[in-house]
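Listed next: structures, encoded as structure tokens.
Read-outs throughout are calculated quantities, based only on the coordinates presented, and are distinct from any laboratory measurement. Bear in mind the structure is a predicted one, so any value in this text is a computation, not a measurement. Cβ atoms are built from the backbone, for glycine too; each structure is taken alone.
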Structure 1
Amino acid sequence: MPERSPLVVVGSINVDYVVRVERRPQPGETVSDGVLELHPGGKGANQAVAAARCGAAVELVGCVGSDAAGRDRLEVLVAEGVGTSHVRRVEGARTGAAFVSLTPDGENSITTAPGANTELGVDDVDAAAPVIAAASVLVAQLEVPLVSVLRAAELAGEESLFVLNAAPYCAVPTALLDMVDVLVVNESEAARLARRSFSGVQGAREVAAELLSFGPRAVVVTLGRDGAVVVAPGLDRHLPAPVVRVVDTTGAGDAFVGALAACLDDGWALEDAVAYGVAMGSATTERHGALPVVPNSGRCRWADDPRCVR
């Protein structure tokens, strides 16, 4: 049997320092009695783990520090079945970190210290050129240098699908958007890319259609509790989210992207892949931490489609 083509993720690897507080402080104010938790994080790592938990063969291209946190993150990734032969340990650098303030309603505010993620260079991407060129799906985000994301897109094979999660927001060059097969953004990122505000599902559909004219072959706008919209030539759909008990929204978007990519790797139609991504993102909000939750027959109680059982 021929070896399965990998799903390749080029992206960040962090440690999440999560402080659970009753409310976030005002400027100059100290809020006491927070509870500190440490979780694996980083958009690249989170999306790679989500895809692996969905059954994809995943390779991650990224950087960690030479510190204990970097060693621990590599151990977790390997335990999750993510290939790490193209993750470089950067001597003298700290592993990336995210500092998350989490309130009881499940909402968060996040500050990142990118650390070793900034060291992911074109040389690192070039070293992974054979695996990137063979990828069925290439996934990237914007927590690593943009020039490295652009290089990865250039190396992708003609048969590869390139999924760009344009997060966190930055000005994305046309040269990169022209290579994107599926652009994934949340409401804030979509508004900033389109340079206009919008509201509601219909507004998201209109903005997605505008972003389609920027170059990508398809645009997905995630809407939190309202699910997601997907727009492509001949396709304009709203995929609603289930009603769930939200305790932590951290990593929900990454769970969505990883699940979407894994479904595309498995040959699903884009609309079905988005629907499953919504299911996985929603399930992830029901638990603390950024690591994704894969819906199963017990948790995916909102879906009749048997493909929600992976």
Structure 2
Amino acid sequence: MPIWHSFPLNNLLVGSLFVGATVVLLPEYHPVRFLETVQQERCTLFFGAPIAYLMAMKMAPDFASYDLSSVRAWLYGGGPIDAGTARVLAERYRSERFYQVFGMTETGPTGTALLPEEQVVKAGSIGRHAVSGCTIKVMRDEQHEAGPGEVGEIWMRCQSMMQGYYRDPAATAAAFHDGWYRTGDLVRIAEDGYLFIVDRVKDMIVTGGENVYSKEVEDVLAGHPAISEVAVVGMPHPEWGESVAAVVVAKADASVDVEDIQAYCAERLAKYKVPRQVRVVEAMPRTPTGKVMKYQLRERLRTG
């Protein structure tokens, strides 16, 4: 992953050099070159977005021939993976040593982790405990913590937390409350304490006074047999405030019918959560770390 991002830079590059480890850098990510490098250099740790692992399996026809046994920890972040994908990764990479990490640039980064034994049974979660040096809590509002079954925003307080945004006191003041950093990530707390991301505060859709968490709609659409990728955003609506819109990528040799997608959602979601607008695209716009750039999708939907 690009070392201008905080986790690859602070936690991996600097951390590795601090303890005298070897760091292997590539000019850019390429799925086959990634596999070749792990094999040749006998790398022991790798970090990437889920797409980095999936693309390697997809684009390397002789994937199984690579010797990846030197890796002691496969780290991923930037998004969760489902139980089915977790099983596939463990099988194809011949390893149970997958860890999901969740954190923020503003916190160092640090945050929570989902351990190898939790990858399948708690798939989709970011874990339930903060890692060393970090404390988290989930807040319904500025005075009340969320409890099991409720949704709230993750707040963090860490040893590695930033002092503020450069030359932006207004943004700094908005980001902190009594020494806690407000992450902007909304999570649902399961009965056993595990945390599941439901949306970003800024991405939550409010339509007709009802809250729609984009991930809930995305998870439903991801189960459609013709859909390979999906992203859900809110679009301005003159009567409802916002409406739900879905951008999808079709699977190879599959056709996507808008009315079929809406009917599929109507069987599984409340009526106000069903996308009023569906756009089919060839590929999602992504950041170098693999995250979908939803602001670009909103612009595409606005401009037709």
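Relative contact order in percent (Cα under 8 Å, 6 or more apart) computed as 17: which structure among 1, 2?
Checking each candidate, the match is 1.
For FRET efficiency 1/(1 + (r/R0)^6) of positions 95 and 239 (r between Cβ atoms, R0 = 35 Å, to 0.05), which of the structures 1, 2 scores highest?
Max of FRET efficiency 1/(1 + (r/R0)^6) of positions 95 and 239 (r between Cβ atoms, R0 = 35 Å, to 0.05): 1.
For FRET efficiency 1/(1 + (r/R0)^6) of positions 119 and 223 (r between Cβ atoms, R0 = 35 Å, to 0.05), find whichever of 1, 2 sits highest and give me its label.
Structure 2 comes out on top.
Comparing 1, 2, where is distance in nm of label points 7 Å out along Cα→Cβ at positions 7 and 183 highest?
Top value of distance in nm of label points 7 Å out along Cα→Cβ at positions 7 and 183 goes to structure 1.
Quick check: 19.3 is what I get for Kirkwood radius over Cα pairs in Å, calculated from one of 1, 2. Which structure matches?
Label of the originating structure: 1.
A value of -6500 was computed for helix-only ellipticity at 222 nm (-39500 (n - 2.57) for each DSSP H run of 4 or more, over all residues; to 500); which of 1, 2 is the source structure?
2
If we compute FRET efficiency 1/(1 + (r/R0)^6) of positions 143 and 215 (r between Cβ atoms, R0 = 25 Å, to 0.05) for structures 1, 2, which one ends up with the highest value?
1
For structures 1, 2, calculate mean count of other Cβ atoms within 10 Å over residues 151-158 and state which one comes out highest.
Top value of mean count of other Cβ atoms within 10 Å over residues 151-158 goes to structure 2.
Given that mean count of other Cβ atoms within 10 Å over residues 135-142, derived from a single structure, equals 14.8, which label among 1, 2 identifies that structure?
Traced to structure 2.
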